[in-house]
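Participant: Below: a set of structures, written as structure tokens.
The numbers here are math on the coordinates, done by the rules we state, and not lab data. All values derive from a computational prediction rather than experimental measurement. Cβ atoms are built from the backbone, for glycine too; each structure is taken alone.
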Structure P
Amino acid sequence: MRYANILETVGNTPMIELKSFNPRPEVHIFAKLEGVNPSGSIKDRIAKKMIEQAESQHLLTAGSILLEPTSGNTGVALALAANMKGYPFTAVISEKGTQDKRRLLELYGAKIITSPGAAGSNGAIRLAQELVEQDRRYVMLYQYGNEANAAAHETTGAEIIEDMPGVQVFVAGLGTGGTLTGVARRLKRHDPTIR
């Protein structure tokens, strides 16, 4: 299959049955392998959606710099998506952030600004907010409060329904809440009895 750019490959991830994790043969447990997305995580979905939404709302203009407080995967996904779309990207991370994430951010062209480690992720958020107030070129997509975060996962839910129309239970890790919210919305429209 051919694609014009790597962002076209986001989503449509495979579902794999986890037979060895299943103590009951009548139950079928599947995992959606989001790690096969271009930057290696489910966060590619929200990065693409948040940038596209900001573009459609004309929040991104010539000279805009994307800025995001992040502890890892969202920053890496935004760095990749911003690079592909031609936007400079600055990640605000705690100085305690992992070297692996820093390397990936730099690989995808991100500038990194660190916040004091003792302040944790809240410190990164505060510093990012201060930077936006100081420099109008910065556009912060703010994954924690951006509706596009959850909206991006309605497509994840649609993929689950396509692969497993009889799904009965959905389980997800919880960070910003976007995955659970978006997938649940779509699954509940399909079948309100899904848990």
Structure Q
Amino acid sequence: MKIYTKTGDQGTTSLVGGVRIDKSHARIEAYGTIDELNSALGYLLSLLPDGVDVALLERVQHELFNIGTHLATDREQRPDAPVPPLDPSNVTQLEASIDQMQARLPPQAHFILPGGTPAAAWAHVCRTICRRAERRVVSLSHLAEVPSHALLYLNRLSDYLFVLARFINHNAELIEKTWQNTCK
């Protein structure tokens, strides 16, 4: 199979089921940002130190592909197009991991500056990409039906990535730098 088809050379692309839309459409922005997040997570996986649940992050990557497939499918145009199931227990897994990591962290009293080890700093980058993906999915939800699981999952995933960054820095014995609020 060739990687290039030339069908998108005029600024359109195909959704699952063959419907063509403009590459600047909110649907493309939404699942394109999820794809960007998935790539960023792939890089994060290459940076992770021992003691981090790599298998969970790999499951996250699979779930992002599942969500992306839903977003790349216009159910109004192609109601019969096959899409993978979205498993609510994936949110529960993220929450359990957040709780486990937080139990080992000092309480957070101030806003934390992103940074620390390369892995923690990149987890913060992933978190902000995740937040952008969430905003893009919200924008799409104003135009088309979006699985509620997608928004719930992305919201929880950004929380997970924030706690993961803190956890990585804590395990590396780095002291978190906090925002020095100069407002009086």
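Participant: Thinking only about distance in nm of label points 7 Å out along Cα→Cβ at positions 81 and 97, which of P, Q has the largest value? Don't skip to the answer; put the middle values down first.
Facilitator: Numbers: P: 1.6; Q: 2.8.
Largest calculated value belongs to Q.
Participant: For distance in nm of label points 7 Å out along Cα→Cβ at positions 9 and 41, which of P, Q scores largest?
Facilitator: Details: P: 1.9; Q: 3.5.
For this comparison of distance in nm of label points 7 Å out along Cα→Cβ at positions 9 and 41, the top structure is Q.
Participant: In terms of distance in nm of label points 7 Å out along Cα→Cβ at positions 89 and 121, which of structures P, Q is highest?
Facilitator: Details: P: 1.7; Q: 3.9.
Answer by largest value of distance in nm of label points 7 Å out along Cα→Cβ at positions 89 and 121: Q.
Participant: Let me ask another. Check the numbers for relative contact order in percent (Cα under 8 Å, 6 or more apart) across P, Q and tell me which is largest. Present the calculation step by step, with values, prior to reporting the outcome.
Facilitator: On the way: P: 17; Q: 27.
Going through P, Q one by one, relative contact order in percent (Cα under 8 Å, 6 or more apart) is largest in Q.
Participant: Also: For which of the structures P, Q does the calculation of distance in nm of label points 7 Å out along Cα→Cβ at positions 33 and 145 return 3.8?
Facilitator: Numbers: P: 3.8; Q: 2.3.
Computed on structure P.
Participant: Next question, about the same structure. Of the structures labelled P, Q, which one yields -19000 when helix-only ellipticity at 222 nm (-39500 (n - 2.57) for each DSSP H run of 4 or more, over all residues; to 500) is computed from its coordinates? Don't skip to the answer; put the middle values down first.
Facilitator: On the way: P: -13500; Q: -19000.
Comparing all candidates, it corresponds to Q.
Participant: Also, I was wondering about something else. I have 143 for volume of the Cα convex hull per residue in Å³, calculated from one of the structures P, Q. Which structure is it? Walk me through the numbers before you get to the answer.
Facilitator: On the way: P: 143; Q: 155.
It traces back to P.
Participant: Starting from the value 12.2: which structure in P, Q was mean count of other Cβ atoms within 10 Å over residues 25-32 calculated from? Can you show the working numbers first?
Facilitator: Details: P: 12.2; Q: 21.1.
Working through the options, I get structure P.
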